[in-house]
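Structures incoming, each one as structure tokens.
What follows draws every value from the coordinates through simple rules; no lab data is involved. Keep in mind that this is a model prediction, so the values were computed, not measured. Cβ atoms are built from the backbone, for glycine too; each structure is taken alone.
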Structure I
Amino acid sequence: MEITVTDEQDERFIEFCKSFGCEVNDPQVVLLLNNYKKTVGCASFKVYDSESAEIITLFLNSYDDRDKIAYKLIRQLEKVAMDYEFKSIVVSFDSKEDILVDIFEKLDYTFVDDLLMKKEFKSLI
């Protein structure tokens with residue numbers, strides 16, 4: 001599998017989002033996970049505030065290895081956010097019952113309010 005870094009104007013991202021009934025217009029960094037030239041997952045973030053990025057999409061087109069694919073995309077998003085010098089990353093949910101909450105908790109995200117999780121990046125300095 002191969003990850004491609006792109007933006008919200010990439011046709012592959014637009015079509016993949018539409019297949020989930022979603023339309024995204026905000027400027028953002030997008031990761032596409034491709035398997036044999038077919039997009040099997042995508043994730044993206046946008047600026048949340050001066051120090052944080054916000055994960056706004058995480059779509060997976062496969063039920064096989066769903067957790068593994070989600071981990072891979074989230075970890076890569078974190079790396080890209082750190083490259084952009086963000087100090088943290090947040091993700092919001094419609095409900096605490098969302099199936100992705102467990103995945104984010106395993107990746108050291110914590111709830112900072114009812115439906116918002118945050119992860120502070122550790123400084124290497």
Structure II
Amino acid sequence: MRSRPLFIIATYVTLLLAFAIYWSGNYTRFSHYKGDDIVITIAVPFGLSYLFFPVLAFNGIKFKVWLILMLPIAITGLSLTAGMLTLFITQLGGTEKQITLIYVVWYTAFAVLAAWIEMNNKRVKV
């Protein structure tokens with residue numbers, strides 16, 4: 001029964017990383033105003049997460065409803081903070097391509113970590 005959630009997680013990771021690679025190289029075709037690239041970089045993983053966590057919940061992982069609603073918001077905040085820290089520590093220039101790749105990699109890592117924790121959560125029924 002664990003193979004289906006693992007397949008869903010692998011699909012989610014593949015979609016996010018494919019988006020990051022494509023968007024970091026082709027954002028100039030679609031964004032015409034300053035800031036559009038960052039907004040879309042944040043919105044796509046955020047939206048995919050609102051599909052990802054309920055799909056996992058319907059496939060045997062016990063998520064609470066409030067957790068499904070709050071996880072994408074929390075992961076977005078964590079990813080933005082971790083991305084800025086990464087840029088600060090590595091002293092990268094912070095081009096749109098770097099910001100996109102760093103943010104999506106952190107977002108993917110935090111989302112997979114949250115799903116993994118819930119998969120391995122052994123709740124004791126009282």
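Please compute relative contact order in percent (Cα under 8 Å, 6 or more apart) for structures I, II and give me the label with the greatest value.
Numbers: I: 18; II: 36.
Going through I, II one by one, relative contact order in percent (Cα under 8 Å, 6 or more apart) peaks for structure II.
A value of -0.28, -1.11, -1.19 was derived for log10 I(q)/I(0) by the Debye sum over Cα atoms at q = 0.09, 0.20, 0.21 Å⁻¹; which structure in I, II was it taken from? The read-out comes from structure II. Once distance in nm of label points 7 Å out along Cα→Cβ at positions 6 and 38 is computed for every structure in I, II, the highest value turns out to be that of II.
Comparing distance in nm of label points 7 Å out along Cα→Cβ at positions 70 and 94 across structures I, II, the highest figure is found for II.
Thinking of I, II, which structure, once distance in nm of label points 7 Å out along Cα→Cβ at positions 22 and 86 is computed, gives back 1.4? Spell out each step's value before the answer.
On the way: I: 1.4; II: 2.0.
Checking each candidate, the match is I.
Can you tell which of I, II yields -28500 when helix-only ellipticity at 222 nm (-39500 (n - 2.57) for each DSSP H run of 4 or more, over all residues; to 500) is derived from it? Attributed to the structure labelled II.
Tell me which structure, out of I, II, gives 0.8 once distance in nm of label points 7 Å out along Cα→Cβ at positions 14 and 30 is calculated. This value belongs to structure I.
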